[in-house]
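Given below, in the form of structure tokens, are the structures.
Readers should treat all values here as calculations from the given coordinates under stated rules, not as data from a laboratory. A quick note: this is a predicted structure, and the numbers were derived from the prediction, not measured. Cβ atoms are built from the backbone, for glycine too; each structure is taken alone.
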Structure P
Amino acid sequence: MPKTCFVIMGFSLKKIPNTNITVNLDDTYKYLIKPVLIQQGLSAVSSSERNKHSFRCDEIYTTQEINKTFITNLFKADIVIADITALNQNAIYELGMRHAMKPKSTIILCDKKTMQHNKFFDITFNPQIYYDSNKQRDSDEIQRVSQLLADIIEVCKNSDDDYIDSPVFSYGIYNNISEAVSQIDEDVNTSLRADIDNGNMLLEDEDYVNAEIAFEKVIKDYKFLDIDIICSYILSIYKKEASEFNLIRAMNELNKFIDIENTTSENVLGILASINLKLFNLLRNPSNLYTAIEFYRRGSNYESGNIYCGRNYCSTLLKLHMIENDIEILKEYYYTSVHTAKLLINRAQIMRRKSDNYNNSWFLSNQNDLMIISNVVSNPPFRINYTTRRQQTTIEEGQKLLINDLKIIREKIRN
């Protein structure tokens, strides 16, 4: 009977703490981890044919709560691999649970820069493999990491009862744990990954009503509280209807999950700004406009590569013409916008970023708009290849509003 394996790690793009380095954890799994597991003849804990190679939690076909799925797999798996590159609190907690559950066969992976910027003292003696996320698609790095992982898996597969890599068991705190397990539902036709992908597809197709339902299911049924999922859920809510009731509801929903006063998430800050800007467009309450400006300003301090909040900070400053007639105040906001746009354009030229076509389109469109604001060009220099319907609508409508606001505020200043 083949040995079973379960993989603990975050999903998608995540930052390494205390750095501005973004790692694609899906690539880590796809290129460095999963192929080795299959090559080593390992199978997932759930032995059905459909779930045979569902080593990561989001791949497992089930509708049960994600916590139950994690705990079941952590306990039953012969081998557990934990990627702690992003120091995701869930992954760290699950690693601790595994060490408390089983005496051996827990392997730790992480980007070498994680250890450079974040020091540990309690897991340094465990089997660890360091990789370079900048090279995780390179054949040499894949071969190097794959061989290291395969070697440690072989040790785990052939180890006897004297082999221990858990700090809990190494200190002899206890010798036995209860055989309490729960079963994965084999008959369902969905998984966490399938539901997330469905939500993203609906969102980008501008089907906001069904996107909200999809992301709400991910949050409530799976109890999966990833910040990117929460942002997609809130985005779906406020995009579906620009009414005061719906926008306030979106704000209240966000407050349930996020500490708004202390968050450093650019996505959360950008969403808060956008909601306030939509409220201003409805109610013409100046406080909503000033709040939107402030949230965009805060978000621009935590940019990860698309200069989204920076672009919107500059464009929202220009909207002051809608509530202010004092020429000197308008000049102050206008020239702040122009100056900031120039700074952001310079920053964009030296920014080190990992991207795909979808994110690159946002990045280039934001540069286009910043160049328009700063008077560097009259026509956008970058051609945008839209990848989704929502992206095209957002970029084209945003640029149209920007050009109109620029025209009005410049006319007022000149007069």
Structure Q
Amino acid sequence: MPEAKSLEELREEEYRLRLEVNDLRRAEAASSGAESAQLLDDLETAEKALLAVEAARAAAEAESGLGGLVVDTGLPKSGQLGSQTTGLDARVRLRLEHVPTAIYHLFTAEETPLVSCRVKNTSDKIRRLRVSSFMERYSARAVDTVELDADDVHEFNQLPALFPDRVKELTEVTRAALNILVEDLDGAVELHKTVPIWLLARTTAPLRARDPATGQWKSMYRYFGAFVTPNQPALMSFLRTAAERHPDKAFVGYQGNPTKVEPQVRALFEALKQDANIIYVNSILDMHPSQTASAQRVRLPRESLADRQANCIDGTVLFASLLEGVSLSPALVIIPGHAFVAWETWKSSGQWKYLETTRIGTHSFEEACARGEYHAQQHAPDKTLLPVRQLRSRSGLMPME
């Protein structure tokens, strides 16, 4: 029986396999025909191997009990005042490996906290405590105040709110200081710990985020719905231009009958092609402190219009914004390493057609639709379709501007 790999060996293997998967995803997105079929087979094999190593690494981290641990006064030789000195057992775990500043404001402490805290009163008297966490210069303080009887335990999550004006400055990945402060309200500071943390650039949106406490990856796909901004003034103005590309010089959404829908989608496509002169720029991955993480450089739709260029996710949220702006129902479609757009063929029908936005500048509407349909069929088992109306109604993801 082969010897079990150490945690360090599993991390190294995961790193290597994730780089391999990322390379295969990029190659497959740019391929066609027989070459694409072979790359899909290779990608499936590599992804299965990666999932197996991810699971083994997560299990090893969970077994160690040290995943994401920032503070633990109960550990021997922790370098911190222990419970015998303070009468308090405190444990704090980091829950986000990196802070995605583009979408962080959409998180909740219950579902996606920055830190999880556990405090226990090991003394024989009542303790009144205040626990605070904040990212120095970049966030407000998250504060919890609790009264603990002897041997009482209190567990809670914290998600300090970022300062919007400071986030706007983050055009590159940045190192910040995360402060954890435990105070006795009778006057003593029981513990003050500072650890470094990475803040991702405001133009970087992770496809998945890793929870250091559990070692598990969590999908961030749905948060792209906030980048769909149909009411932004630049887009509303562009819709007036796009209407000139429609035979009736107007957008009517789902009024009339189903044959009225596709000509509206075509008009938006032609306006982006002929009037906005949108071209595809392959900027799939952005600067990220972990080269094995999946992150996408993403522009707001108004920025794509102004720059006259878009990568796959830029084009997807731009087209979805325009579709929603004319009262059609768009969906974001995510497949491994790629994204494209879909629209519902009639209101609440559950039937979708697909469009490959990376082909706006170089191909016809029919060819872009055919490529979108091809991706949807080839990736049917691992395709994630996110109707924007559901992201709005069920997840509360409103446009970020």
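So if we calculate FRET efficiency 1/(1 + (r/R0)^6) of positions 104 and 328 (r between Cβ atoms, R0 = 25 Å, to 0.05) for every structure here (P, Q), which label has the highest result?
Q
Given a value of -17500 for helix-only ellipticity at 222 nm (-39500 (n - 2.57) for each DSSP H run of 4 or more, over all residues; to 500), point me to the structure among P, Q it was derived from.
P
State the single structure among P, Q that was used to calculate FRET efficiency 1/(1 + (r/R0)^6) of positions 224 and 392 (r between Cβ atoms, R0 = 30 Å, to 0.05), giving 0.55.
Going label by label, the one that fits is P.
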